[in-house]
Each structure stands twice: as structure tokens, then as C-alpha cells.
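Each value in this text was obtained by applying a stated rule to the coordinates, not by laboratory testing. What you see is a predicted model, and the numbers here were worked out from it, not measured in a lab. Cβ atoms are built from the backbone, for glycine too; each structure is taken alone.
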Structure P
Amino acid sequence: MSDLVPGALVLADGTTFEGEIVGARPLHGISAGEVVFNTAMSGYQEIMTDPSYAGQIITFTYPHIGNYGTNPDDDESGGTFARGIILRSLARRHSNWRADEDLSGFLLRHGLAGIAGIDTRRLTRTIRSLGAIPGAFGPIEGEGAVSLGELRSAAESEPGTDGVDLVDQVTTSKPYTVGLTEGMGRRVVAYDFGIKSNILAKLGEFATVEVVPAATPASDVLARSPDGVFLSNGPGDPEVVSYGIEAIRGLVGEVPIFGICLGHQLLCLALDGVIEKMPFGHHGANHPVMDQTTGKVEITSQNHNFAVMGESVADVADITHVNLNDGVCEGIAVRSELAFSVQHHPEASPGPHDSAYLFARFENLMDKGAAQAVAGKPTDA
């Protein structure tokens, strides 16, 4: 790949990595964001099109990326929201019967910049030591070249994801409907905090799903008379998504609720829980989680830098899932209300399908809510 332009990645602390620019040229010569690492061995297209990565630069720990190309069916949204990608090796050619395009073409078409040839093992160890850290990369030779000093300045001035409302950058601007034909089956309102297409596909198997913008008030949702409300995944700091927290407070006890990822965090904040930022987060498709209601262990897909402190909601909710790597709260069920949530991604795109049963739990919860409504009872568990 001798035609590639030499580039460099510089972290906010000055740590420097040399490589080659791939994909689109960085805007104004520099791509800056919070650098995180993802340990998934496949699914790079789904990861790059996941809106939850807004504001971040994704480091792929798997050494060869692009082996099987890309295709439109694997897009999780209408574009890419990450600030860039970091690779050890970009595949020179791809081989898969489903592929329509190679990764280089995908990056160019989406305007996503990347840097390859990076020692991603060293970078990952650095992030594990320092925590998720702002960084910047760009070309250091040729047209639009930038200096290492400019890259470090860009990294130092990058705010990261703390205190930044990234949901506002990725949510839909207007409601839309997917899934079953209107009037058939259950009706679900899904909050788009950065929702992925495969989540909608799973919900659409058993419901008509009306997707609404993140700032939709609870009163507007209840006016749609849903059988259930889904709180989606999304990017960034949950504590700044005040409009989502307020809406959820108005929904708990009124309608069955299922939240995942950011939706899980927002539900816990609505219950007056406490959120903490993790050192380097969970990003990958191989995290072991125990469902404490069954004792079973599932391998899960995850993407989050913030986590719920389980003891902060212990007075109002039961901890249902726990990460076996570090003990982080991975799920709750609200006592006396029809509401539960998990930190991981049950749609598993990419990742294993161990957690798909959670959609059936949501169906059962909605059936329970409907039965109580027919009986004229309040929607208490």
C-alpha cells in the first residue's frame, strides 16, 4: 500500500503513533475525538454505522479489517457517526459473496477518515492504562499535511464525550413507522437516542414500531396509546440528556418500558440513580454477563463508556444482570412497575445472539400490561 499518505495519531498526553491515512482525507487535515477500542473480531461495518460512536475514534483490536468487504444490508444507520477509525492492517482485497464494495470505497463514500499501520496492541494497552483519551490523526506529508504539534493541540482541545449532548446530533428529526402493518399486533413507541436498524427489525417482528425523536415529551408518547415504550441505545454522556430523563419519569408506571444501553442509563437516572464514567468502557462482542434471574451466562455485544452504579437504584429496582469481567451493573427491573433495562445490545449486531430472549421478555411485559388494563387494574407488577 505504498500509495498511501504517511500519517500520525497523537493522543492528548503526547503519545504518538505513526501510520498511513486511509479512507477519506480528514476534514481540515485533522480528525479528532475520544479514542476507544473495540474487541469484536467481525462486524466492522455495523460498528462504524452505529450512531453510539458519535464523538469517538474507534480502534479495532482485531488486526485485519476489511477482509469480507461491505454491503448495504449490514448498515445500522444511514451513515457513519464516528470521528474516524484506527486499524492495524486494512485488507488489500476482500472476499465474500455478500460484498458489494471494499472497505476503502465504503470509507470514501461515507467521508470517514482512518489511519492504518498503527500498533493497535500498544494503543489498546495505553488506553487501558490512561482510560479513554482524546486523540487526533492526520497526514504528516503531502497536500494538507499537519505537524505533530498541531495534532497534539487538536487532541488537547477535544472535549471528548463528557458533558456533551451527542444524542441531539444523531436522533431522527421527525417520527416514522416501521415493522408490522398499522393495526396488526402490538404497538411500540421507540425513542431514537441513536437507534440501530437491526433493533428496529427485531421489534418489528412482533409490533408496529413508531420511532420518535429523543426530545419527544411523555405526554406525546402516551397520546399515541402504545402497548410499550422502547428506550434505544445512543452516544455520549447520559446526564446531559435531560429531556430524555424527564420524559421517562413521565412514562414509568404508565406503560411497559424496555431500555437498552443509553436507554438503560436514562431509565436509571429517571429513578434518581447515579452514573459514572468508566475508565475505558465496554466496546466489543464478547462480554460475559450473568442473568441473575436465571443464573445463565450470556456472551454479549456492548458499546458504552458510562455505567450505572447498581447500589444507587437498589431501593427501587432489582439488579438482574451483572458483567462477569468487572461486576458492572448490566440490567435492572423496576419493582412494582412494568419497566426493565439492560446495558448490552440484545439485537447483537454485531455479536452473539445469547440475549435475544430479552425481546420476548418485552413482549410478555406488554401482554401483562394489556391484561391489567382489561382488568381495570393499575399497571403495577
Structure Q
Amino acid sequence: MHIAQLLPELDFGGVERGTVDLANELIDQSHQSSVVSAGGKLVAELRPSVTHFKLPIGQKSINSLIQYKNLRKIYNENQFDIVHVRSRFPAWIHHISLRKQLNKPITVSTFHGLYSKPWYSKSMAYSDAIISISNTVTDYITSNYDVRDKEIIRIYRGCNTSKFNSAHISESWLKQWNIDNPEMINKKILLMPARITHWKGIEFFLELIKHLNNNDIFGLVIGKVAANKNRYLQTLKNSAKRLGLNDQNIKFLDARPDIENLYKLSALVFNLSNKPEPFGRTIIEAAACGTSVIGWDRGGVSESLKKLNSSGAVKFGDMNELIGTTKRLLDSPDIINLPKEFTKDFQTSATIEFYKSLLSNSS
């Protein structure tokens, strides 16, 4: 079978990483695999046999929308069995391109989030079949869209256990880390991996570090800072100062490719988003590295914590419980085993089997 995946770009993020993993696994299983995107750093990680069609479909603009003509040309020149759409605006372009087409491929969409504009997200619900990344997302889909005639399957996001595992950190990496960050040596690192944006709940984390008031504790926030978020980053740093925090107990770092080592180095990893998360990828990545995790007891994070048998679920916004849970897990960490449902191998295999079932039912 020939599968095409459609998304804005192949640069950074869980959606992009999942696209690359699936595209490569299709090749490994002797299928044909294509990706349509505006390009990005992760294109280089596609297998040589994966065909990448570079098309500017990421920006929400009329110039991107008219790319439906070029996308239609790609469809006419390649016989795709299934087109898997992974983002809302490219999905609109996809559906427009298929108008008046006689031999249409099966359309599969993955709802990666709890989208805030249901009307705009209808492009994802127009698909022939839908993949949901958690029970939380499935409930959102069925509550907001008319999908009674659609097949919906839940396939959790999976992490790459060849990268995220409990193997020891190399001495050379640790030596360089200590040279670059001497203020963290011999301290218990509390890690919050989160893009610098207002809804990730970083303020909760700063408040937590303040209340712990312990010279042995160091708070580390690590995440991508978009160009339009530099002012917000400065706001967070100013908030840290007002709370009495300084460079001896808090630090902000940009996103890093060696995040797995930071998970392993940390005593605890946090997910404290202001709004319910659809899944909570950082939770399972940290758990795969053997580190205890803490998050609000709601949405996809709560679902993931339960699957992990974690004791780190905290009532949303309850600072006293957050402080107490942090102290308890610092004294007595959880013993966590990653379920196979949260692995990349399970995710890609389940998705490919879903493709096969759709093609079998359509024949």
C-alpha cells in the first residue's frame, strides 16, 4: 500500500516526530511512503525511499490555500491508497483538492489536540476514519462533531525507547553539563519541559520552587522560545525575581536535542498546563527514562499518569497538594514501567494495521 502523510512542516514537535517514525516504519515493512509538507530539519531523518513533496501548506493564508491545485497534481501523479492528514489547515487544502475527483484515496485524520475552534477543525472530522491520541480526545471529538458514521480508533502517542530509556548518562555528557551549569551540581533538579507560552502553566512551577525554599532544589524550565514569545519569557524571568528566585535556584534553557539526559538527571518532571492536555508526551518520555512525574489530574495527563501507575496526579491548581506530592516523591520516587501502548513501535504498528483494515473493508 502507498500512504501519504500531510502536515504543515517537518521541523519540531511531537506531530512531526510521529510522522517521521511512521513514514520510516512503512518503508521498513515494504510499503510505499510519502510525506507532503513545507519541509524542515526532520526531512533529513526520512528514509531515502520516503518521497517528500515540498509544498507550502503550513501558513494560514490564501496563498497556502490555493496550493490545492499543486496538491491535486501530486495526487493525480501518484496513486495513494490513503492520505493521512495531521493538521487542520492542510486538511482543508486536502479536501478542496479532492473535489470532483473520481478515484479518491481514503482519508484518515489524527486529532492531536483539543482544538479550541470546532468550526475550523471540521476539516479533521470530514475524514473517512479518525485516529484519536487518547480517550480524552475521543470524548472531545464525539462531543463536538457529527462523527456517527466515522470509524474512530484510539492510538496513544509513543516514545522512541531507543532514545528514551533508563540507560546511564555518559560521563562525557555529564562532565560538559556540569561545566556549563555549575550551579546545579549536587542539587535535586525539578524539570519542567514546556514551550514558552502562557498556557503551559510555568507560573505554577515558579511558585512551587519558591514554596519549597530549599537550597538543595533547583528548578529548570526547558523549551522552545518562538520569536514572538521573547517578551513573555522576560515576563517569566521578572516573575521569578519577584518571588525571590535567582540563578542559584531557577534557570530557563532553550529546547535541546538531548532532553532524554535531562529527564534522567532530574529528580522529578512536571506537566502543569493551564488547560487540559490532549495527552502529555513529556510525561511518558520522562517515565521511560525512569524518572517520577507529576501533573494535574485532568485531561490526557491524568490518563497517562493512571496508565503509568504514577502517584503524581494532583488536583488542578491546588498548590498545597502540589507541594506535598513533590516532597513525597522526592523522598520516595515512584517505580514506573512504561506500558507498551506508549512506545513508538506499538504506535506505528497499530497505525499500519488500521490502514490495512480500512483498505480491506473498502475492497
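Of structures P, Q, which gives -6000 when helix-only ellipticity at 222 nm (-39500 (n - 2.57) for each DSSP H run of 4 or more, over all residues; to 500) is computed from the coordinates? Clearly, the read-out refers to P. Looking at distance in nm of label points 7 Å out along Cα→Cβ at positions 235 and 291 over structures P, Q, structure P comes out largest.
Here semi-axes √(5λ) of the Cα gyration tensor in Å, for residues 139-282 alone has been calculated and equals 31, 21, 13, so which of P, Q was it run on? Checking each candidate, the match is Q. In this comparison of P, Q, the computed figure 20.2 for mean count of other Cβ atoms within 10 Å over residues 75-82 is attributed to P. Structures P, Q were compared on FRET efficiency 1/(1 + (r/R0)^6) of positions 163 and 243 (r between Cβ atoms, R0 = 35 Å, to 0.05), and the highest value belongs to P. In terms of distance in nm of label points 7 Å out along Cα→Cβ at positions 195 and 323, the structure with the greatest value among P, Q is Q.
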